[in-house]
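Novice: Just below sit the structures, each encoded as structure tokens.
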Structure 1
Amino acid sequence: MIRNLAAGVQAFTSNAFLVSGPPRADAPATNDGGDAGRRVLVDTGANFDVVPRVEEHVDDLDAVILTHTHPDHVGNVEAVCDAFGVETWGFDADQPAVDNAIPDEGTVELGLGSYEALHTPGHKDDHLCFYDEAAGVLFAGDLIFQNGGFGRTDLEEGDRDALIRSVDRVRGRVGSDLAELHVGHGPSVLDSPYDHVELAARAARTR
């Protein structure tokens, strides 16, 4: 199960996805305490209190996984780690918000799924996407958005050519059977998400 805990927040924030397995048949009626799988927050968002939103659905977290370390994605890291006693994982452990490094093509467990980490610079040097081939689920961070949107390259570490290569890498890794595209800002794409990946690849080439 994937829930965007930043939905409806008006402050400047990224999306923050809580990933967990489906509730067991014997799960308590409150607090979803029987969720199966590895309970992970993909990005923490910023400028709102995400901790009680996590607690509405699960009673604990196993890890925080970061697509990249722009402030809007990691602003709540300290609060989340303090509340749940968890560590963070991202591409570059030299970044203050990252406790543990995930290598390119490394595997991370989210909910009941096994995701491949894809290093995808261009928006930021430490950017990762996460893809579960079996489930057809892609967390694209700020690389790809709905309707062919793509990450900004006018910020520090931005590089349009690198971003194009990263989008092409993702496009080549996923297939037309992609079922879910979860993005860093805006709505997730559940209807023909591969078309949006292809659109982003074309749009990024438009100078």
Structure 2
Amino acid sequence: MGKIEKVTDKVIRSLWRDGNPDKAALSGARGTTSLVNRQAQAVWPVMMANLDKKMLSQDGRPTYAETAVYAAIRFYAIHQQGQSQFVYGSIHGDDEDKGINLFEALARLRSQPDRKDALDHRVKALLATSNVTSMIQSLSHLISILKSTNSLIKIDYALLAQDLYDAQFGIDVANQVHLRWGQQYYWNNKNEETTEGKKD
């Protein structure tokens, strides 16, 4: 688990508070895409307390770490709204705490013919940009779609934070992140089942 992933995991669990969520902080996160917006200040006490000092801004402009962690908190807040069950889980977790990556969840949704075209359109737009602000905006829309159709699925938002952090280190790294997302989204496990069937 990467450092950004670990920090985000800790922050999200702190906001969940074992089923007594910090509603003010989650509402603030949902209300703005920007960490420097006044509404986002509701998240600062939990978020800043868990970041390493070197991850913190020195000039008032959010660092790559702050941008990635806050985006993931916001995604989680959007998904958690109105839910009594925890919608975050780690891919490293045990059965009860197990989550999946966002694009695997979207791939499952894509298998529904009436949703495929609209989802493909949004995912293509996301994979075409290396601008982190545009990526975050696209991801917000995708998470809203996922919430509206399968609200109780557990998503690994900490892993998504790590991906967003990595994607800010230039176009080559962003393209590597896009490739991982594309693989998770477009890969069809029916292909594997067919291959296995032929072996038998």
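Here, each number is a calculation from the coordinates, and none is a lab measurement. All values derive from a computational prediction rather than experimental measurement. Cβ atoms are built from the backbone, for glycine too; each structure is taken alone.
Novice: Given a value of 22, 19, 12 for semi-axes √(5λ) of the Cα gyration tensor in Å, for residues 64-135 alone, calculated from one of 1, 2, which structure does it belong to?
Specialist: 2
Novice: Another question, then. Between 1, 2, which one scores greatest on Cα Rg over 2.2 N^0.38 Å?
Specialist: Between 1, 2, the highest calculated value is found for 2.
Novice: On to the next question. Could you figure out which one of 1, 2 the value 25 for relative contact order in percent (Cα under 8 Å, 6 or more apart) was computed from?
Specialist: It traces back to 2.
Novice: Can you tell which of 1, 2 yields -5500 when helix-only ellipticity at 222 nm (-39500 (n - 2.57) for each DSSP H run of 4 or more, over all residues; to 500) is derived from it?
Specialist: 1
Novice: Follow-up question, since we're still on this one. Tell me which structure, out of 1, 2, gives 18.0 once mean count of other Cβ atoms within 10 Å over residues 40-47 is calculated.
Specialist: Working: 1: 25.5; 2: 18.0.
So the calculation was done on 2.
Novice: Just checking, which of 1, 2 has the largest value of FRET efficiency 1/(1 + (r/R0)^6) of positions 80 and 176 (r between Cβ atoms, R0 = 30 Å, to 0.05)?
Specialist: 2
Novice: Let me ask something else. Give the label, chosen from 1, 2, of the structure having the highest value of distance in nm of label points 7 Å out along Cα→Cβ at positions 48 and 152.
Specialist: Details: 1: 1.9; 2: 3.9.
Looking at the calculated values, the largest one is 2.
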